[in-house]
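What follows draws every value from the coordinates through simple rules; no lab data is involved. Note that the coordinates shown come from a computational prediction; the quantities given were computed from them, not determined experimentally. Cβ atoms are built from the backbone, for glycine too; each structure is taken alone.
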Structure I
Amino acid sequence: MARNSMSNLDVHVWVRGASGLAGCRVDNLYAYGGGVLLKFRCPGRLEFLVLEPGLRVHRTLRVQGFEEGLGGFVGVLRRLVRNVRLEGVEQLGFDRVVRFSLGGYSLYVEVLPRGVAALVDSSGSIVASSSRVEMRDRVVKPGAPYRPPPLQTVNPFVESSVESLLEGLRGGRDVVRGLVRGLSVPGEVAEEAVYRAGLSYSASPGGLASGDVERLLEALKTLYMESLEGRGYVVFSSEGLPVEATPFEPRRFSEGGVRVYNSFDEALDDFFSSRIPERSVLDAEAARLEKSLDEARELESRYRFEAEYLRRAAELAASNYELLDSTIECVMRRWRAGSSSSCSNVSEVNVNEGYFTVSLGDYKVKIYYGESVQNVIVRLYREAGELEGKAERAKAAFEEALRKLGELEVKARARIIASRASLRKIAWFERFRWTITSNGLLAIGGRDASQNESLVRRYLRDDDIFMHADIQGGSAVILRTGSVKPSREDLEDSAVLAACYSRAWKAGLGSVDVYWVYGSQVSKSAPPGEYLKTGAFMVYGARNYLRGVKLLLALGVALDSEENPLVIVGSERVVKPRSIAYVILAPGSESVSGASAKVKDLLLKTVDDRGKPYVIALKQEVIGRLIPGKSSIVKASPGDGGLLELGVYD
């Protein structure tokens, strides 16, 4: 059975490895379902920490899907602890509760069933919590004093002796349950320790020899020491699904496989990010639809068979008109006389329901008292027609269920793709605006003045190309040449970023001039007596111009080398061959949120059936972040669908 949350040992190991976060400042906070993503700015690096109560606490590289936290719990955190320095991280007792010291506040994260995250002030009062919880022993809500859940205080891996271990084992029917219940050892650790000690999982604690207990204690201590080495392991089932993440080597598995990581954080990140979303709702709906398919198929077949039977019976009645007429007269005469004898060809008489059955070869024709042969023929054809109508409705129901099942399969596929895409390692340049030019050169642009500053200071080399729209306010774009002379097409492709992500878009212009210079011509040093604000630069020497760069931005859905979907932008010339579908945007009147919704809808309608799950898997806000401002959609078109290799630009 796959584990669903971190254990007390996992938390203990993680906290010991989190000491490097001390001194980092909280740069920003984001929402993620019921959790929080903390972005820390540390000396020379950024760190992202995901906190999900009841589930996990660890560093992450998967930052897609996190949203700006403007309200609720995350909003309070942003207001009170943003820019605050992290003073330390500690585990409460030896349990699944972590405390982050942030100035005068403590952020508690409970990785326990029904666990919460709570921000607590210096007086011990809860300022905000991820949810309100009222239990028998405590209340978690703003204004109440924070009381942690009952905590395990003893570290069984360090403080156990042969005597205490033997005493604890007596709390379970077998040795594994004894470790779990008697000493609060996590289940997967208990199984591994029993395996390494050479014991049976079902062994009775009372039947253990002293040597067995000593080996078991030694196995526990060995697992603990291995866990402190910092490596991580993820176990996969024989079907390739992640089963558990551990800080020690899990030797008890013979099927599937074990992946080794350099750090426990990496293992936790991959494990929790790769878990396939729960499909119970989808599976239940699919089962219902499949049942509807079977029922509709069976009904259609039965209705058509019965209709054909009645139609053939009507034809036989017409061709045996005189025989049937004489039989009806015989039956009615004997019925009036009260006779119980039957007429020839009559196989059944039902006086209570008022009908009799006449055999015509292999067919039996039901005739009601008082019906003429003509009445019988008309009724049989009418009933056949009614059954054919029912068959058509059953066929329509079958086709509708089939369509819905197809849509459900697309949604299920999209969820799997989205889950897999969350594993994708984010390339360094994806935090900027970027495009790949016609000849495969990387162009990157800042999202704001701070990123413009960072680009020039950290990434601009003398032989790179620096670009900017000839208007105040816009993205500084660097075309990384790698000492290769860029072509005219490379310059034009890069200029699209500079033009579209400038103030010209918000001004509603149709085009704008873009200038470019070599990196050696750009400086962050101001002339004597002057000051350059953030994002401003000094450009020396002659400027080269690309006149009238049109404000037309292609936005498409591309697939990376592992077929994970991502959104790319640039000129139509570079987006079309690398996307499965794309749109062309221009300045307009549609808001960013409205435009992003329409873009996703158009992409979904434009792409072929194979591509639909990839478009559905994309979040609308990811599209919205790449739309420069109020827009109009010029066109939507299928792309050529080539795979995009990002690793070559690392």
Structure II
Amino acid sequence: MFRPEKMSFVNISVLDDYMTQVLDNLAKLGVMHVVDKKEVPVNLDEVMEDIEVEPIRNRLDTLNSKIEDILNILSIPSDTYSISRINPDKIEIDPFQIADRIAEDISEVESEINPIISRRIQLHDEISILEERSHKFASLEAGDISIEDIKNFQFLFFVFGDIPSEHYERLSNSLENSRAVLVTGEEMVGRQQILAFSLMTDKGELSNALEAAYFSKTNIPEGYKGSIEEMLDQIELEIWTYREEMAEIRGRIRSLREKWQEKLQEIHATIIANQIVIDSMEKFGKQDRSYFLSGWVPYSDVSKLQKAIQKISDQGILINATEPVSAEEAQKYISKVPTKLKHPFFLRPFTSLITNFGIPGYSDIDPTPLASLAFLAMFGIMFADVGHGGVLLLAGLFGMFYPHPQLRSVRNLASFLACCGLASMIFGFVFGSVFGKEDWIKPLWFSLEHMNPDAVNRMLMLGVFFGIGMLSLGVFLNIVQSFRRRNYKEALCGRWGIFSLIFYWTALFLLLTNREFTWYRILIVVLLLSPVLLKEPLASLFRRKKVNRVDIRAEEEEGESIIESGFEIYELLMSYLAHTLSYIRMAAFNLSHAGLMMASYALTRELGGDSSFLLSLPSNIIANAFVILLEGLIVAIQCMRLEYYEFFSKFFSGEGIEYKPLKIS
């Protein structure tokens, strides 16, 4: 639990006849973190060819676009065709041949769907045209005009259409002294409908005025007879006929969805799975008829992988795996050993607390158990309140257990929130605070009621001693980590090594027991820091004695390293001081929480006067909700800062490689 899972380096050599089966097993087992052939200890890059995967990838991308279009057309929700929802046994892994079979399946589906979709598009366009036509000619309905009359006027010039709305006033002014008549209809999307007519002798004048106003003529459609009202009735009948056909098409689409949904989901999952495999194949090597692939596998899964591969063939496949790689050996590999964090269920909500900062290295200590406990302790102390913690606990439990699909993605966050709420409740009992009230329950330790100076001092000392413990733990973890890597120089004389920790404890002891700085106390501190100051010169001297030679350049570097170590000592002293005092913010936020609640209740009393409890309840609820949301968020940020900057900086680089096995689920 305190270190990443042990890894083995696995090499697989396979003839092309068995490659598809090997890929299928690897993808469905999901245990091998594939590495590039350039990162293999034996340089295979010089003798291996690259696998040409780009044409296959492009074709799969095209097929994926097609299948997603079909899924959208059939209104199949995207979450129902997630690859994780498909039974892996129904997914075929064969990147070399699968595209042809998928293309045939898609063609079969398209042959049924495309005619229906084409007709639906055509009907939609027809309905849009008819609705626009009906809307335009509705303004002529009141005039009881006959379509035949409009078409056969001999002495009148008649036009119907629309112009940009901003040009209507200019058109009206230009026709003010003419014998033309201008009738306005409705305004539609910035265009004004107009009906204009004049004597045939005035046709030219009207036409010129309309042209200057950017007039767009609407022609009387063919096939209609009778009055405008009868034409509109006929158009409405056509619209309803088309809509009935649209309803029938929707029914046919539903039938097609029921018929093809499962098949389409499997096709989509198969495409995605083969795309994942193709991306990994770029890292493989090829020579003649053989493929070579390498990667990291958790030692506990090596035997499972070997059994699955050996079932395929005894002769065409060769697989070998190393023993578990130690922390020291991991430094020698060209390929960084990936980190697989394995946590029990109660630690999984806190995994993101670590991974947001970085991935622990394979030879590093996994800080999740300690970091999660420290985070909860700090959050509980800073946000110590039984009532507020209970609200967070209930909100977290709701997110964890309420059976709603939308909450599935935030289950871990909800669990994290529930744990923080529980920590707040525990420390709320310790300090006797319920919804900011210090007199509702008896504290298990001490209370901050009325900001008693003695209680405030105790809270400040709690923050300091908690910081001392956290810094000491961080340095201790770095020492253990350095010994595991057999980096004895760092473990003993490093910035966060044994001598550094002894100095810290000694300085604290001298400061707490007697604050007078006598010469022998200063001498003790200097002696404890001297190994850190002389770390590089002593290491160089040891190396020179080992090879039994003198290097002038090395002597110059020793002088430079002493100067650098001097600056490092100064930075070390400042870091210990600043990081220790930084934990006082725990006490500060606890005090601010108590003070903020006291102020909010005082304000409520001031505004409400002597009003009853029920009348002041809404304002109290608002005040408490504000504190929970605002201060809860701020406290969480401060907890992360103390962990990331003050604690993790001692031992955790976060430069590891995340374990990402080739898998399709």
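Compare relative contact order in percent (Cα under 8 Å, 6 or more apart) across structures I, II and report the one with the greatest value.
Numbers: I: 8; II: 22.
Structure II gives the largest value of relative contact order in percent (Cα under 8 Å, 6 or more apart) among I, II.
When Cα Rg over 2.2 N^0.38 Å, for residues 326-493 alone is calculated for each of I, II, the greatest value falls to I.
Comparing I, II, where is mean count of other Cβ atoms within 10 Å over residues 54-61 highest?
On the way: I: 21.8; II: 14.5.
Once mean count of other Cβ atoms within 10 Å over residues 54-61 is worked out for each structure, I has the highest.
Structures I, II were shown, and helix-only ellipticity at 222 nm (-39500 (n - 2.57) for each DSSP H run of 4 or more, over all residues; to 500) at -20000 was computed from II. Of the structures labelled I, II, which one yields 20.1 when mean count of other Cβ atoms within 10 Å over residues 110-117 is computed from its coordinates? Source structure: I. Ranked by percent of Cα pairs over 50 Å apart, structures I, II are topped by II, which has the highest value.
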